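The numbers here are math on the coordinates, done by the rules we state, and not lab data. All of these numbers come straight from a predicted model, not from anything done at the bench. Cβ atoms are built from the backbone, for glycine too; each structure is taken alone.
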Structure I
Amino acid sequence: MDSDDRTFPEALVAVAAIPFAFDGGDGADYEPYAAFPSAEETTEWIRAWTGNQELDGDAFLPFGMDGTGGQVAFRRVRPGRPLVEQPVVFLGSEGEVRVLSQDLSGFLWLLAEGFGPLDFVWSQERSPRPSAELAAIAERHGGAASRRPAAEIVAAAAAEFPGFEDEMWEMCR
C-alpha cells in the first residue's frame, strides 16, 4: 500500500466547502476536514483510540468527524487501488466501529441523503433529508450510477468487510 499518498481528493475539497448545520436532527452530524491530518497526527490518533503504541497511522486516513469527535477515515486495505476506492470507516469517540461504505462514492451518497456517520452505528431508522448540493458533488465525483439508498450502501460495505469490527478490537490494548 502506498502510505505516502496523502493527496486530499477533489470530492472532499468540495464537501468541505458545504456548510453542515446539524441541530439535533435536521442535517448530517458531520464536520468535514479541509485536508488530511499529518501522518504524525494520524498515528497519535490511532494509538490513542486503540491504546496500542505499536501502531502507526498508515492504514487509516481521517477526513472528517462527527460532533462527538468520532473519526471518518479511509481504511487503506486494497493494495494498488486509488485512495477513493478504499473503504470509508467510522471509529467513534465511545468505541463505535462501522464500515460506512465500500468507497468514497458511497460515502458521498450517504451525505447527499443527509446521513452522518453515527446514523448507521445506532440506527438506520432516520428518514433521509436529501441535500441537492451534496447530491451534485456525489454525482460529479461518483456518478449517478453509483447512487443507491443509504441502507444498501452500508449493507454492501458490511458484507464486503464483515470482520472489520473484530480486526479493530484485536488492535486494541
Structure II
Amino acid sequence: MARYADPGAVEWVESGGGPLIVVPEAVLPFWAGADGEDMATDYDRACEVDGYVGLLPVGDSAALVLGDEPASTSYLPDHAAFVRWSAANSEEELLAGVPAALDAAAWGDEVRWDVPGPVVLFDSAWPGDESERAEHLRVPLEAGAYAVRAAYARPGPETWVGLVQLRRLPH
C-alpha cells in the first residue's frame, strides 16, 4: 500500500480498500470487523453505508463510518475535523488547503452522534479489540453529542480533500 506522507506532520490511517470507521473506545470489543459467523459482518454493514458518513449501532453506542472512498484519513483537532486525502502533491499542500476547504465546502446534512468518550479511527475490516495491531488513531473526544457534517472540497487546482467535521452540541 502506498504511503502518502511518511513521516509527516500528522498521523494518517489507511484502509485495505473498505471504509474507515470511528468507534468509541468503550464499545471497541463489540465491533467484529470482517470476522464473524453471521452472513453479514460488521464490515459488510460498514460497506453498505451510502454517502460520506453514516452511523452504525455498536454495543450501546454508535460508530461513525467514513464512506465514499477509502482515502487516507487523519484528525485535525484545531479544526475538529477528519481530513481525507483525495488528491494533493504533498501533505504540506493538503494541510495548507484545509482552512479554505472548510470555508468553501458544500456541506451535506448533519447527523447527530452521541459518544461516551474517546474514539478510535481504523480500517472497518479489523475487529475493534485488535485495532491496535493495525493502523489506528485515537481521538480524545469528550463524552457528549456531536453534530457531524461531511463534504468534499477543492481548495487548490490539484488538491481535493474530504472533510468530516464535528461540532459539540450543548447539553
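What the table shows:
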| item | result |
| --- | --- |
| For 20 (relative contact order in percent (Cα under 8 Å, 6 or more apart), calculated) the corresponding structure among I, II | I |
| Comparison of I, II - label where distance in nm of label points 7 Å out along Cα→Cβ at positions 15 and 31 is highest | I |
| At a computed 13.8, 37 (Rg and Dmax of the Cα atoms in Å, for residues 79-126 alone), which of I, II | II |
| Comparison of I, II by distance in nm of label points 7 Å out along Cα→Cβ at positions 95 and 143 - largest value held by | I |
| Origin of the derived value -3500 (helix-only ellipticity at 222 nm (-39500 (n - 2.57) for each DSSP H run of 4 or more, over all residues; to 500); candidates I, II) | II |
| Comparison of I, II by distance in nm of label points 7 Å out along Cα→Cβ at positions 39 and 71 - largest value held by | II |
| Structure from which 1.2 was derived, distance in nm of label points 7 Å out along Cα→Cβ at positions 63 and 119, options I, II | II |
| Winner on distance in nm of label points 7 Å out along Cα→Cβ at positions 135 and 151 once structures I, II are ranked, highest first | II |
